[in-house]
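Listed below are the structures to be examined.
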Structure P
Amino acid sequence: MNAGNPGSRAAHPRYIVVEGPIGVGKTSLARRLAESFGCDLLLEGAEENPFLERFYRNPRAGALATQLFFLLQRAEQMRQLAQADLFNPVRVADFLMEKDRLFARLTLDEEEYRLYEQVYAHLSITAPRPDLVIYLQAPVPVLMERIRRRGRPWEQRIDSGFLQRLSEAYLAFFHAYEEAPLLIVNTTHLDPVGREGDFQALLEKVRQVRSGRHFFSPAAEVFG
């Protein structure tokens with residue numbers, strides 16, 4: 001819902017989150033949506049994490065520092081978002097706060113995860129509820145190819161096994177997700193950033209979703 005113009009409040013949700021595994025295109029889509037709506041963009045800023053390259057070189061040695069940096073960074077972003085004027089224009093983000101625990105479960109051992117949970121509990125994080133979550137999906141070979149094409153040096157060490165586990169974790173998370181309206185998008189043959197027709201079709205779905213769980217694919221459309 002766009003609170004900036006009373007006459008256009010039914011045009012689109014006010015707080016949109018784009019989520020999905022590494023390489024699926026969530027940041028690119030979030031940017032495109034923000035440009036289309038002329039609104040604020042909230043990005044997780046992975047490139048700001050000084051431990052991320054270390055993690056990809058040696059996951060066991062770098063996991064805890066990487067995850068704690070992300071936790072503190074995202075907690076501060078959520079704090080700022082929660083304190084912002086509720087009547088500001090629509091915002092688009094490329095992460096849910098809940099993703100932090102999802103990654104922590106995958107990358108930390110049991111002792112590290114207990115420490116992570118203690119830090120999380122002390123932060124008293126309150127994340128605003130999105131008006132819409134867009135969950136992007138793609139098979140692991142497609143994710144690997146997209147990661148290769150975008151050429152970030154630290155990501156080239158990602159292996160297909162980790163992406164498979166990550167994709168399965170996202171699938172399980174969103175299978176049970178009921179916190180906000182959900183639009184699940186199969187991006188295997190969809191390019192909403194590079195192809196205008198794909199973006200406009202997806203944008204129309206974004207404008208339509210007000211509740212429940214919806215599915216969108218360029219090949220087939222099923223609404224739940």
Structure Q
Amino acid sequence: MQGNKVKRILEIDALRGVAIVLMIIYHFMFDLNFFGLMKIDLSDIMIVLFQRFIAVLFVGLVGISLVLNELNNKRGYLTNLWRGFKLTNIAILITAATWLYPRDGFITFGIIHMIALSTFIAPLFFRLKKWNLVVGVVLIIGGIWLNLQQTDSKLLFWLGLIYPGYEALDYYPLLPWFGVVLIGIALGQMIYPDGQSRIKNIKLLEQLAILGKNSLVIYLLHQVLLVGIILIYLAVK
């Protein structure tokens with residue numbers, strides 16, 4: 001894929017940077033509660049909505065980015081395909097790492113798994129244009145209903161149908177989350193029909209965009225750093 005540099009859209013990278021900052025804040029709260037340093041009710045409706053907002057922002061931007069990559073790269077489909085393979089490998093590593101530690105609730109289909117699978121199948125929906133808004137909403141509603149059901153099969157958790165006793169530290173099934181990707185695709189095609197940025201360079205956006213450009217690396221490393229800092233604090237206090 002060398003020689004096919006993807007054009008960056010400032011405001012998209014900046015929004016992804018905002019999502020990264022919010023994600024770190026949420027995970028820091030999670031870690032403080034997990035290690036007993038601060039009692040935080042993660043089931044509180046405001047915290048749940050905060051976490052869902054972050055996820056929707058991340059996943060929606062995936063759809064927009066897939067569209068922009070197709071528009072601004074002559075080999076956009078191949079680049080997206082390659083990105084899907086890379087994310088799949090990272091997802092496998094995440095599953096393996098969380099199986100080793102903490103083992104309980106190890107991640108079998110987290111947000112990276114869902115994004116990887118979505119990257120492969122999303123191009124099939126590009127031709128639906130604005131109708132992806134409707135399809136996306138239908139998948140979200142249907143997915144929420146599906147998540148409330150249970151099955152004896154242990155093979156459908158990736159779709160959103162879990163079996164009794166299923167637990168995971170990070171769980172983003174294809175349904176309803178692929179619906180959010182489709183809404184992102186529709187918005188990307190409507191807002192960026194020419195693949196060009198809609199906002200002039202602004203210093204703050206440029207700084208946030210730096211985080212957005214490195215979002216995957218930050219996602220993979222931030223918890224290691226946060227937990228490491230907490231463990232050092234617990235060891236020396």
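What follows is calculated from the coordinates using simple rules that are stated; it is not laboratory data. Keep in mind that what you see is a predicted model, and the values were worked out from it rather than measured. Cβ atoms are built from the backbone, for glycine too; each structure is taken alone.
Could you tell me which structure in P, Q was used to calculate mean count of other Cβ atoms within 10 Å over residues 38-45 as 10.0? Corresponding structure: Q.
For FRET efficiency 1/(1 + (r/R0)^6) of positions 14 and 150 (r between Cβ atoms, R0 = 25 Å, to 0.05), which structure out of P, Q has the highest calculated value? List each step's numbers first, then the result.
Details: P: 0.25; Q: 0.05.
Top value of FRET efficiency 1/(1 + (r/R0)^6) of positions 14 and 150 (r between Cβ atoms, R0 = 25 Å, to 0.05) goes to structure P.
Supply the structure label, taken from P, Q, corresponding to distance in nm of label points 7 Å out along Cα→Cβ at positions 190 and 206 with the calculated value 1.2. Computed on structure P.
One of P, Q was used to compute distance in nm of label points 7 Å out along Cα→Cβ at positions 54 and 198, and the result was 3.7. Which label is that? Value 3.7 for distance in nm of label points 7 Å out along Cα→Cβ at positions 54 and 198 corresponds to P out of P, Q.
Looking at distance in nm of label points 7 Å out along Cα→Cβ at positions 182 and 214 for structures P, Q, the greatest value goes to Q.
Given that volume of the Cα convex hull per residue in Å³, for residues 70-157 alone, derived from a single structure, equals 119, which label among P, Q identifies that structure?
Derived from the structure labelled Q.
Any idea which of P, Q comes out highest on relative contact order in percent (Cα under 8 Å, 6 or more apart)?
Across P, Q, relative contact order in percent (Cα under 8 Å, 6 or more apart) peaks for Q.
Given a value of -0.37, -1.05, -1.20 for log10 I(q)/I(0) by the Debye sum over Cα atoms at q = 0.09, 0.15, 0.16 Å⁻¹, point me to the structure among P, Q it was derived from. It was calculated from structure P. Each of P, Q could give helix-only ellipticity at 222 nm (-39500 (n - 2.57) for each DSSP H run of 4 or more, over all residues; to 500), but the derived value -22500 comes from Q.
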